[in-house]
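Heads up, there are several structures right after this.
Values in this text are rule-based calculations from the coordinates and carry no lab data. The structure displayed is predicted, hence computed values, not measured ones. Cβ atoms are built from the backbone, for glycine too; each structure is taken alone.
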Structure P
Amino acid sequence: MRGLILLDLDGTLVDRDAVLRAWADEAATAAGEPDVAEWLIAHDRQDGKVRLRESFLSGVAARLGWDTPVEDLLADWPNMFGSRYRLEPAVSEALTDARMLGFRLCVVSNGDAQRQWAKIEAMNLESLVHACVVSGEIGVRKPDRSIFEIAAQKAGCALIDKVWVIGDDPVADIGGAAQIGAKGFWVNRNGTDWPSELPPPHVTFSHPIAALEQITAG
């Protein structure tokens with residue numbers, strides 16, 4: 001084994017913003033109000049973070065005139081949104097190459113278990129990595145060290161010297177890397193500024209493929 005690569009899902013392996021835009025465009029057009037798409041996208045976040053889905057869907061239903069109960073919308077959200085997730089072929093290839101070169105791969109994602117597994121299944125991720133760990137399933141979230149320990153165990157190894165964390169969240173992913181003594185590779189798809197109050201990442205990339213290629217070339 002050449003090392004353990006721990007990978008975030010949303011915003012890292014897949015551009016969540018692009019998935020959200022496609023969903024918003026479709027939902028707004030279906031409602032006969034295509035201009036509402038921008039409102040739907042903005043409503044996805046609150047105070048810079050992804051809004052709780054109950055609050056989000058309640059607002060969406062009111063804005064689009066849906067009469068479906070929020071509880072039913074919540075139950076359908078994994079299919080409505082998560083099933084849209086797809087890996088770019090080049091990302092799938094990069095994961096396959098890393099695995100063939102002897103790296104152990106594990107996806108580590110914060111979120112509701114049903115919603116995150118809907119994404120994982122839609123992306124066919126289980127066939128590309130050694131394990132997938134979702135916080136909502138095990139009751140602990142990144143950046144807690146224990147979720148990475150569980151991920152390493154599920155991937156068939158331990159948190160040894162050669163460990164990398166690839167992710168887009170400065171606290172959950174890069175802060176998590178610091179917790180376990182791993183190299184934190186920050187995926188910054190949108191060109192946002194790094195929070196000045198936090199220790200910097202080991203390296204910054206605009207796409208996960210570049211991060212994987214640097215690891216496998218080493």
Structure Q
Amino acid sequence: MRKNLLWLTLLVALASLLAPLGSRENDRRAVCRVDLTTSRYEMSSGAPMDWVQEPSQGRAVLKLTLQQYRSARFTLTYGARPEGWTLNVADSSSCNGYGGDGATQSNDAEVQIVGRDLSVWGNDLMIGQPSHKLYDLRDFASDTVVVEVSDGKVTAGKTTWQHPALFALSGQPDKEGPVNYDLYAGFNQVVSGGRTGSGLTSVLVELLP
């Protein structure tokens with residue numbers, strides 16, 4: 001009986017050590033849930049996220065700081081056929097799609113979804129090349145899709161790309177602006193400027209440790 005009790009105690013102690021391993025990472029996430037149809041959102045307390053443009057009329061722009069996080073994951077839910085610009089994730093506050101920015105940062109990579117097509121655009125390391133475009137993923141946006149951005153890497157669904165001209169999120173020097181760990185995300189619009197879209201109805205934003 002005593003031996004059985006000892007084994008039970010050991011098993012409970014082991015379970016208490018192992019169970020949080022998966023949940024601890026989730027507990028350290030910073031999360032923002034956005035309903036673009038109602039302009040309502042929920043954000044983790046103390047999350048390093050700030051609205052550049054609060055949700056209104058189906059559009060929003062969010063600033064994320066990844067200094068304590070390894071990646072930003074966007075779970076995008078479409079309630080209607082994507083039209084125009086439904087996602088623009090950028091390394092610079094003045095990005096407006098198709099690569100480059102308003103000379104705010106030399107680290108100005110972008111991911112964009114226009115219609116159903118996703119494309120990935122490199123930063124100023126691409127100057128001198130025929131185009132800043134690095135990758136295309138046709139017919140990507142429908143129902144619910146996931147895009148994840150981290151230092152030098154982009155994942156869209158099951159496709160991952162890595163390139164030195166992609167997002168600079170680990171304190172790399174910048175020739176045009178201050179060193180930072182910031183990302184900007186435009187929903188149903190670009191980060192800066194008047195390009196807009198429709199069809200994206202909700203977004204789950206997660207900063208992952």
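Details
- Taking FRET efficiency 1/(1 + (r/R0)^6) of positions 86 and 110 (r between Cβ atoms, R0 = 25 Å, to 0.05) as the criterion, the top-ranked structure out of P, Q is Q, with the highest value.
- Among candidates P, Q, the computation of P(r) over Cα pairs in 10 Å bins from 0, in percent that gave 8, 33, 35, 18, 6, 0 used structure P.
- With relative contact order in percent (Cα under 8 Å, 6 or more apart) derived as 24, matching label from P, Q: P
- Comparing volume of the Cα convex hull per residue in Å³, for residues 70-189 alone across structures P, Q, the highest figure is found for P.
- For helix-only ellipticity at 222 nm (-39500 (n - 2.57) for each DSSP H run of 4 or more, over all residues; to 500) computed as -4500, the structure of P, Q it came from: Q
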